[in-house]
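Only the coordinates and a few stated rules stand behind these numbers; no lab work does. These numbers come from a predicted model, not from an experiment. Cβ atoms are built from the backbone, for glycine too; each structure is taken alone.
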Structure 1
Amino acid sequence: MTVDTSLSVTGLDFETIRANLRNYMAARPEFADYDFEDSALGTLLDLLAYNTYYMGYYANMAANEGFLDTAQLYESVASHAKVLGYLPYSNQGPTANVKISYTLPVANSTLRAITISKNTKFKSTVNGVVYSFVTPKAYTVSANSTNGFTSYLDLVEGTLLVHRYLYTTANTSFVVPNISADTRSFDVTVTTSGNTQTYLQASDLLTSNSSSKIYFIEPDRGGKYKISFGDGYVGKQPAYNSTVSLTYRVSNGSRSNGARTFTAIGSVGGYSTFTLSTIDAATGGASRESIESIRSNAPRAYEAQNRAVTINDYSSIILKNNTDLRAVSTWGGEDNDPPIYGKIYVSVIPSEGTLISTDRKNRIKENIRKYNVQSIGVVIVDPTYLYIVPDVSVRYDPLATTLNAQDIASAVATSIVAYEQTNLNRFGDKFRFSQFLRSVDLSDTSITTSSAVIRGQKRFVASTVSANRYVINFYTSIHHPHDGHVYAVSSSSFTYNELTAYFDDDGYGNLRVYSLIGNERSYINSSIGTVDYSLGTITIDSFLPTATENANSEINITVSLDDPNVSGIRNQIILLSGATISVFNDNTGQRENLQSSVATVGESTTLLQTSSSSSASY
């Protein structure tokens, strides 16, 4: 009989490796009758197995680090991104916009403008911490029609630092020592024999030559960045023994978001008699890019090739250059409602809040213009929110649980919140009715069945100053089984003609305003707008309420839906709001608990902005 003395190499865990080694040795005649468990030979087997396990582990890790999709170390992921021409974004300070108005001096024949230099310092306090802000560029404030000086300034958070290096044959690239450096703020100068020249960050190698004064930024170890220069063929090479000066901002990232009140540190433009008022609080602050973000964004940036042609190009570029945005939705004008050709439409969700300011929209459009390869206009529109209002009923078996009806309701509320967090609150998300009910059913094993009535809700900000037209689009059909089927539309209250009033429909496509006299509806206006049931569009014409029931002037419009499965289209985001939970005893059929407070995101989301136009869409 031939003994099998081959060594099995299957399995990479410690126990399998040790068993393979033991079986190999036990099959050898010279080790007959040896004890491989409690003897010194057993210890040697442990040592060999551990060594083999370590080698396999490190070989696997080394192989993983060789690919962008599997690398786990920041240095590895950043190195792969560099091959794709992608620069991971750094810490970025938020930007605020302020208005400066000089009380003195008054313009005259010799003073027609005031120059505010770059990096003029300001400060602001957020949550008890003082942060430094500076002007990212120089501003010229020209005299206005009343011979005063008023202008708008951007202020960016960050503390200024300066480093100087000696450019030599052995030292041609320089690591920026601060991991919190904001690469957007890099100012590089090269001084040779008393002559100082400014170098700009390389943006397009196709237009660079041997005399182009450019520098390159690339990621380095430990999340730091490194600057280098051209070789005399692509980019001008500094002379040896030149002094390289780097001025930049060290940013606190997102921690300084929300700064609103600013104070100048010293004079501004040579004068101290001025007032500052904040137009837009500081937004846009972000921490340096995470490994998962690099892994996701680098291939997309490579596809875009530093130009905006496709819809995905616009999304990738906007996300890369605006790191505080949580999501971006883009679509062509041909897909807009109504179609407008030759335009790209963009909608964004900030990490904090729901809308971005007009100034921020202009900055995004100005930045994207650099990447356009065609004369295509970019239109940035605010996201709109469709709120799903679920009226949930569950039946439970009290003999199958130690929980009472209130506990069951709390468990269902937790499931509803989790469903929204997992499946909604992003562009393109869908509310799927069956999945929603499944999550409710799984709230507790004692739940025997569940059902829900699903309605849709839109909120619009109504002007109490001027009569406006509002178009409210649900992008899904409103339940209307036949003409004359009334009350598919309802609303929150508002004050109209000095009465507490509400909206409803007459079943024939007319939107009405009514007040209540006792339990009876008294109609103040029987045709203030129209309802298109099939398209899911409500139009309100020349509407001027004098007040609304909440402080932010929002009015809620709620409709019955034809289909409880709803998709987010273009700039529409789906959230849950106004959920009610009824808990019934499955044995008696009696309702034992009613909960009407579920802490979903949609419950607290507000539009935050009042439309000043005569026609607004939601």
Structure 2
Amino acid sequence: MQEKLKSFGIIASKLEIEGISKKLLDSSKVEIIPLDDILDEKIEKELITNNIGNPYLKVYNNFMYIFNAVKRAPEPKTHKIKFPTIVDKSEIEDFSNKLKSDISKLQEEIASLSVKREELKSDIDALEKIKNIDIDIADLSSMTTLKYKIGKINKLYYSRLLQSIEDKDIFIVKLSEDEQSIWIFVIYAASLDLEKLFSLANFSEYKLHNHYEGKPKEVLWEIWDEYRALDYEIQVLEKGMNKIFFENRRFIYKYFDLIFVLKNIHDMYQYYKFTESFFLISGWTTEDIYTDLQKEYEEKKYVVFMPYKPKFKAPTLLKNKGFFKHFEFIVRMFGLPSSDEIDPTPFVAIIFMLFFGMMFGDVGHGLVLATAGFWIYYKKKSDLFFVIGSSGIVSIIFGFLYGSFFGFENIIQPLWVRPMDRINYFLLLSVYMGISMITLGMILNIINKLKRKEGKELLFDSSGLNGLSIYWILLGSVFYWAKNGVFPIFTLYIVAILAVIIYVGKLITSKGKFSDRLVEGFFELFEVFLSYMSNTMSFVRLGAFAMNHAGLFMAFYVMAQMSGNSILSFIILLFANLLILTLEALVVFIQALRLEYYEFFIRFFHGDGREFKPIKYKF
């Protein structure tokens, strides 16, 4: 379903601009229309556009910097801000500048100490690997004839590295290893250039950032102490920032709420037009908000509230609730309904689940889909998995009707009939369902034409009144012929007359050369007649997939019986169920979508709507 939207315009004194803007923001149900799109060009030239930047943006950024520095998310209480109000912008700006300056100084110190702390941590990691080596680190650094490296290498390259250095003056000590890497300590002749060799071996070197003296184990104690001291100092500075914040918290929140609202209000000015003393705004809103605005502003002295007839269609605001809300994404994948056509979401929800359940009817498989679908939906809040879960429930219902449990048909008795027992019945039932869907699509198309007041299209459209008449006259003729063995020839004359009306309508309403329209109209009409038959017969897949579901498991069941081994038999049946639950369920899901999109939607649904985008408070 769609919520009806109404267009409005407001002309008001600039003294009212903040109060009106806040009311529109608070409603969160108003979409602003650029006035360039609705005003006469002569009038539009006389008006002024706001080209001045937002005067509250700098102060707003100051406060956001403060909140981010102390790792807090602001929660502005916009409802507390009332207009008109007196704002001392300079006072608030001075306050925020000083606070930001104090906090930024501490942050700079923290950043500097954090860099040093990370360097120490890197040195600690490297020295931990060589702490059991009895050598002075200063001696390592002062070596002239020898050089050293500490680092890690992927296990896959380690043996290759050892082979490549067999004839070189290189000594490698294996320090430690994990699942993927080996830490090594390398000493080699200073005359050797090993950069290319180590690069090819994917060697990752860890270099010490500072000059140390003493054995690794002794140096580690010193570095750890320095590291902990830095860590503590950083914590003290962070607490200092929090101290500043809490000392000023009352004013921070009070000022930020006001600045947040003013910043959002001034962001709206880009959509307004101005005269010297007045401003103009227009938009779309819901009927309840429209009524509220009308009551508040129609009698106000310096405010003119007026409805107007827009040049464009209203945007679309879907208002499906509860169960049906989750099926909107299926409609949106095809397109958004425009404001003057029926929202097919409720039909989609019922028809999709019916189609899926009929093609995939099984108590066990449906139970797995329902459980998995709703569980993932609970975790991820994805409408797709709600649809899968709901479809799984309908599969369970059809499973009881068919008497199928994980493919076995000897566990529960069917409440209706097994698809493989009455093949012709199921195929014919599928055709009847196709006739119902195509008829429903045409009826919805007629309703859409009436809503749009498209009288010509109502008659000339192949899915309009004449198209529906042709479809049912042909169906009636086929049913009469099937029952009595005689085809009622006179019905063809009626069909011919209606077809000529559609053909002439195409010639009148289409554009281009008359000769081209003659040819194109004929082939389009021919395609229409083919589509009546092909679209109807396309629904045979409903019965075919219902039988395929049973037949596929039956084939695996025979294979399992022929195996003569209970374990192998179990593996085959397990694989069969996994294949059905993944591949077949996916195919059935796609087929259900296809029937809705290409056999049902094409009869009535354009999907060329524009989504309603109300203005809201933004950070």
Structure 3
Amino acid sequence: MTPRLTWGFSLSATALPLLRGLLTAGTLDRLATPPNGEHWQSGELSTLLQSEWARSNAFVVVGSCGAITRLIAPLLGSKHNDPAVVVLDEQGRYAIPLLGGHAAGGEALAQVIAGQLDGEAVLSGSSSSQGRLALDAFGAAWGWRRGRGDWDGLMKAAHQGQPVALEHDQGNGRWRQLRGLTGLQQDPRSSHKLVVGSQISDACSWHPPSHWLGMGCERNTSLSLLERCLETALRDQNLAIEAIAGIATADRKADEPALLALAQQHGWPLRCFRAEELSTVPVPNPSTVVAAELGTASVAEAAALLAAGPGATLLLEKRIEQAAPGERGAATLAISQAESQWAPQRGTLHLVGSGPGRLDLLTPDARGALAESCIWVGYSLYLDLLEPLRRPDQLRSDGQLTQERERCREALELACQGLTVALISSGDSGIYGMAGLALEQWMALAESDRPRFQVHPGISALQVAAARAGAPLMHDFCTISLSDRLTPWEVIERRLKAAAQGDFVVALYNPRSQGRDWQLERAQELLLQERPESTPVVLARQLGRDQEQVSLHTLAELPITDVDMLTLVLVGNSTSRVCGGRMVTPRGYPGAELQ
């Protein structure tokens, strides 16, 4: 299956910088520009659209809705096959899903783009306007594939307030908690049915990636033999092909032409395991012949189980398919069932820095990641601050303040299941946030079990505190956390001494809590050994929130009892000074000249 691309183009050259930003962010795969570099000539855009329409996933176009409608009108076919078309204005204020809002993912794409551009997605579909779940679209972010069924009839019934039956047979069942389902009339007896599972059904079905094919074959086995073996197995199990997550085999078969062709044909990953890995998996049908040749007693069954993740079971024990007339080779096939669903190649883990709390201090990059994710994982306070941005089709998973490892583990497991997940920290995720811990856990996974991993920067408390105070970070500075939960106090004290001797401006994170009420006073003592008592200090508490407080003090008269874990302490260096209620650290020391 050839990857379907998302194109971007503009009716005028002035909007190209806007589209280049989306290309850099990875939202667009290709950017079409006029051949002469300035303006599209008559017929050039029509030729481009005609050549790319059927093999594209979406088009993001800057221009008027009327002009774009006339441009694409001759190409329109079926709502189930046409690509999405999202229209932007030249300033990027509005993203309008003109075509393919549900079936092609136009609404979801418009929401992501609006987040990245700090704009607004203009959604006119009935599901969006009524705050209901788009039953025919929401599953894509959960890693699912849409199956057969009368989707038009289901959506019309939901729009008209008729009852709908919801069934869950396989995959991650947390979708039943989505707010978008609360306005939906539900009745298990309804003829309008939505099923989430792996079986072939006449009902409208979403199929989670819950099954893996384990395949082995002789060298140069015919593709038609593999296709027949697969078709027979799926039919015997009444298993939808959309429920297959991928193919697994031995690494010696990584270049087998028929296996590669079958995987490409269906858009599946081909996972290859070493014989040493396969040989450790207990299987019901080991083979001494295979063991003698490959160093493992099983390929199909063992590979299927390994690929399907923790807790996998065999749905279908291996079967052997021989060549028909005109074919070559032989093949074995086994099918495993994941404990829930397991497709790391479909999943994405976004590490989102939510800033200090105010939504206008959230970066557009972070907004785009939040818009794309179906589950937000984070500490309850941070999720509460972001709650106005959460849509009815997005779930939140609240964690406790001290359970960072558990939150990382949950988010990573969801991404391995094929979901698009946002793991949220306050400030910047890479500064005393979750990015490092999550990345360590990601690195511990086998390479083929790693979902996509992306860190999205946020505005840190250090930056906001500096902005509120004036310009205290004009020279070298450092940050030190006074929390000894993860760092021995001896190490923290050594760093404080070095910062004091180096005359750095110092930002102190996690300065004081009920269980750690002496460390800040000790830090004050160490800093006073190297700099004047009059050194200015900023106390910045609850930055970016309604209770924000910023005050200026001296190092000698620091009101330690006023400081808590919601406070950032910013200590100037020997040249820092205060004037007119503002703190500044000069760019250079006395006697130095700015070059």
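The table that follows gives values for the structure above.
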{"quantity": "Comparison of 1, 2, 3 - label where Rg/Rh (Cα atoms, Kirkwood Rh) is highest", "calculated": "2"}
{"quantity": "Computed -8000 for helix-only ellipticity at 222 nm (-39500 (n - 2.57) for each DSSP H run of 4 or more, over all residues; to 500) - originating structure among 1, 2, 3", "calculated": "3"}
{"quantity": "semi-axes √(5λ) of the Cα gyration tensor in Å, for residues 357-468 alone derived as 44, 18, 12 - corresponding label from 1, 2, 3", "calculated": "1"}
{"quantity": "Parent structure of the calculated result 4, 16, 23, 22, 20, 14, 1, given that P(r) over Cα pairs in 5 Å bins from 0, in percent, for residues 229-284 alone is the read-out and 1, 2, 3 the choices", "calculated": "3"}
{"quantity": "Identity of the structure behind 25.4 (criterion: mean count of other Cβ atoms within 10 Å over residues 341-348, calculated), options 1, 2, 3", "calculated": "3"}
{"quantity": "Identity of the structure behind 7, 21, 26, 21, 15, 7, 2, 0 (criterion: P(r) over Cα pairs in 10 Å bins from 0, in percent, for residues 333-572 alone, calculated), options 1, 2, 3", "calculated": "2"}
